[in-house]
Structure 1
Amino acid sequence: MRKNRSVPPCTLIPVLYYPDPSVAAEWLCKAFGFAVRLRIGNHRIQMKAGDGFLVVAEATSPAVPAEAKAAGTQAVMIRVEDALTHCERARAAGARILTEPVDHMYGERQYNAEDPFGHRWDFTQTVRDVAPEDWGGEPVELD
């Protein structure tokens, strides 16, 4: 893949739509520890989350169907080092915690939160390495 300093250096870049990208970016930094990578006017902000990236964009874009604006059709999963501490940080910043951190049989501790704009965020911490076959997963070989 060709490098372009104007685009995050990764393959998958979620775009989340908010009424005011600047307000959303400020909150995401405070609550979830993200960092702003690049501002594009007042309508798009590239953000860094660990070694991943996402874009916060203005919700008035014609690319956002009305039913998606109303229903919230996505969740973004972010890996974190400490789900318990991260959850408390998010709660203190005003996130609505949908599920408290819980350990799962597949080796992850996870919690779910909703930001003040209705987007759902799933946070996951690896607590142990577990073979997918041990909990019913079926690995698929990718080319």
Structure 2
Amino acid sequence: MKVAIAADHGGWPLKSTVLAAVRAAGHEPIDLGTHSADPVDYPDYAAAAARAVQRGEVERAIVLCGSGVGAAVVANKVRGVRAGVCHDVYSAHQGVEHDDVNVLALGARVVGASLAEELVRAFLGARFTGEERHRRRLAKVQALEEDRS
């Protein structure tokens, strides 16, 4: 699958590890920047990755910032995107399996390279179960999205 990868300057130190982990898992990373440690605004990069998911250019995305929180907040503002900050392996796969999460947000100041590799593998290896209870709950999330004013 194609996977968008985007980071601000806080996430940049971990981005090369994530790109390599996506490739190692047999997927095609699409690098949306940033390309240096120079300060940039995280909304620009997280939004680019989320929009790539929204437009169907990629199936999933991984966004990085210092904590993962800001990138997740931005990604979740894009209709059709469900982003989760995951700093443990269980959440990285369970978010996909139960909540159909399509964007993984990571904090480069929170997780190290080895854990990031495990998180990427768990996220990309997971599939939405499609169980009735999960479909019902996802429909409620989507209804909330439609109510945005």
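Each reported figure results from applying straightforward, stated rules to the coordinates on display, with no laboratory input. Computed from a predicted model, the values in this text were never measured in an experiment. Cβ atoms are built from the backbone, for glycine too; each structure is taken alone.
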Matching 24 (relative contact order in percent (Cα under 8 Å, 6 or more apart), computed) against labels 1, 2 points to structure 2
From 1, 2, which structure was helix-only ellipticity at 222 nm (-39500 (n - 2.57) for each DSSP H run of 4 or more, over all residues; to 500) = -5500 calculated on? 1
Which of 1, 2 leads on distance in nm of label points 7 Å out along Cα→Cβ at positions 29 and 109, largest value: 1
Of structures 1, 2, which gives 23, 17, 13 when semi-axes √(5λ) of the Cα gyration tensor in Å is computed from the coordinates? 2
